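Nothing in this text is a laboratory measurement; each read-out follows from the coordinates by a stated rule. These figures come from a predicted structure and were not determined experimentally. Cβ atoms are built from the backbone, for glycine too; each structure is taken alone.
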Structure I
Amino acid sequence: MGFVAMVVLDTCALLWWTLDPDRLSGEAQKACEQIYDKGAYISSISIWEIGIKIEKKSLNIGEDIQSYMRRLLLLGSLEIVPVDETIWLKNLALEWEHNDPVDRTIVATAMSLDVPIITKDDSIRNFYQKIIW
């Protein structure tokens, strides 16, 4: 049996959980505390999004994306889900006017895995029913 986790972390939730947990809601904090035992998924597009923002200097996490990625992998409780053709096709099939490819891909990933998303993002929260915040 492969990796089975309970949630997908949106990019903002991933950053806050690992760098500034006080920014998470109480419910999100409780869910994130369980990641160490139950695991979590992150879409590989979140790594790309963080890396692009670091390169453009619109995000400063105090380290480069390679160092941050190594720290994520050392946690041992995260599975990074590749964006493959199944996720892309699910993304394209979403009946959602939202055009942000990252948000669409994170939702498509959660739908494919049939798990909730931890997110504060109102666009995602208004579209996807399984939300923790």
Structure II
Amino acid sequence: MDQPIASLNVLLASMEPTLHPGVFAYCVVPLGADLSALSPVATVSEPEGLTLVLPEEQAIAAGLSVLFRAAWITLTVHSDLQAVGLTAAFASALGQAGVSCNVVAGAFHDHIFVPLDQAEPAMSALKALQVASTP
């Protein structure tokens, strides 16, 4: 496995955004809910409930209320969890493009959830940031 990258310049130049196929839904279930029939790509436990990000078809089949329909973009660079500035840089680029973003950091990659209808402008902004950062 490759080593995580901490240098902001290297991260930006090699982030390689990838758009996952499909529609992803943000939903909330009660804490302790049975998730055995679901395959969330991210979960966040909060006092108000468990936030799930999962394929929209699973959410609908389970009768869950969809709070937000999203496109899922992964930055495929292996980012160091202690790297400084990556989130700020891509959030700024997306903000300048008028795209809101919700970010989840995994142990290896950053995952960005954007409004479904803004997937292409988001990808364009991220690729432009990558190109502008390439030496």
Structure III
Amino acid sequence: MELGAFSISLAVKDLAASRAFYEKLGFSVSAGDPAQNWLILRNGDAVVGIFQGLFERNLLTFNPGWDNQAAKLPAFVDVREIQRRLKAQGITIDNAADEKSSGPASFVVEDPDGNRILFDQHVNGPAVH
């Protein structure tokens, strides 16, 4: 099952300090809004999102419908289909996406160690199943 682009989303205490740190590692800002306390940083194919005050813990993030450069894919597995498949395998879904909706949506799961994984679709279809 194709999950989309992968990134890590970090809950940071100081957006400016975190930005400066990651820029020293060779990352540069590719998206975001400092006034809303979030930035997306890239270094080649590596993507790190930094978020101040927007969630409590770090997240692994998959973006169905996007490639590693946040460009829309011509076809992809819709986030609601991924959610259905995971539920069918007995995985508990937090903040479930409305399966009757279409377009952008998200949901969260936790692995056995409590690591949260966000599936966050920002685009409309065409989706493949």
Work out which structure the value -8000 belongs to, where helix-only ellipticity at 222 nm (-39500 (n - 2.57) for each DSSP H run of 4 or more, over all residues; to 500) was derived from one of I, II, III.
-> II
Comparing FRET efficiency 1/(1 + (r/R0)^6) of positions 27 and 107 (r between Cβ atoms, R0 = 25 Å, to 0.05) across structures I, II, III, which is largest?
-> I
